[in-house]
Structures are given as structure tokens and as C-alpha cells.
Structure 1
Amino acid sequence: MQLTAGEQARTSRRATENAKALDAFIAAKAEIDAMLARLAAVSAGHFETNPDEVNWGHVGMLDHYRAKLREITDSGFKEGEHAA
């Protein structure tokens, strides 16, 4: 079966858009991976906090981080308010 010129153009455009989408996806994933690596590193260092100097401000900071990460994980794993 031969494609018409219009069908060929649409197929070519779709392939180009899919390639652009894939490039954008890979770039976004790489950025997320970099952020996760940085977050893991700072967590391993106790968020640059000396355990002998922890105060309620540090707890509040971690609670804020935890809430933001909870939103992301709930969305990604379809849990919490994102549960089906």
C-alpha cells in the first residue's frame, strides 16, 4: 500500500515530533537523576547539619522537604491523594 504525499508528510511530522518528545523526556529524566543524586548526597551528610546543633528549624526544613517529596512519590506511585 502506497502512502499519499499528505500521509507521508503527516508520518514524517509525527516521527519528528516523537523524536523531539523523546529528546525532551531524556533531558528531563537526566535533570531529575542529577537532582536525586544531589539530594542523596546532602542527605548522607545529614543535610549539612551537625547532629549536636539540630534545632526545630532543622526539623521544619526537613518536614518541608519531606512534604514536597511525598507529593512527588504519591503522584508517581498513585498513592495518597493520587490513589485510583
Structure 2
Amino acid sequence: MGLTLLLFGLISDTFVAALVGLVGARRRIGFGWAFFLSVLFTPLVGLIFCLLSDKLPDGDRNWGCLGSILAIVTIGILAWLVLFILAAA
């Protein structure tokens, strides 16, 4: 039960951090920084930072290269952790 709960926590936290990143994409903070802060601290802290930053004019999006890099690295680390934990069980 503990292993399943850990895997569910990791996957759901990464998913919620990506949602916070999407909120940050329409603000000055951008997707990358919002996603990074959500993974580093908690999605709630990342969301607070997003909501405190200014909105972009005309509904533009600020993805930046940092967003893509962080998303790929985090998904890779999460996949590695899942495989490592499943192999140990």
C-alpha cells in the first residue's frame, strides 16, 4: 500500500504542477518558473506566485525554453523513479 501511495503522490503532484504551469503561462512568471516553483515547493506555493505576477497583455502565453526543459526533465525523473520503485518491489 505504501508503494502505491508514493507513486500516486508523485504522479499527481507532477500533474498538478503542470496545471499550475499552464496558469503561469499566461502571466509574466511563465510556464517554466511556475512549474519549477510548484515542483520545488508545493503546487499551492507555485499557484500563489502565479497569481501574484502580472497578466500578459492580449492573452499571450510565455512558455520559454525553461518550461520545456523542466517538463522533460521532471517527467524523465518521475519515470525513472517509477521504474526504480517497481523493480525494487
remark   = With distance in nm of label points 7 Å out along Cα→Cβ at positions 26 and 74 computed for every candidate in 1, 2, 3.4 is reproduced by structure 1
query = The value 6.2 for distance in nm of label points 7 Å out along Cα→Cβ at positions 2 and 42 was derived from one model only; which of 1, 2 is it?
reply = 1
request  = Kindly point out which one of 1, 2 the value 50, 23, 16 was derived from, the read-out being Cα extents along the principal axes in Å.
outcome  = 2
message = Out of 1, 2, which has the highest value for mean count of other Cβ atoms within 10 Å over residues 34-41?
response = 2
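Just so you know, all these numbers are worked out from the coordinates, no wet-lab data involved. For clarity, every value in this text was computed on a predicted model and none was experimentally measured. Cβ atoms are built from the backbone, for glycine too; each structure is taken alone.
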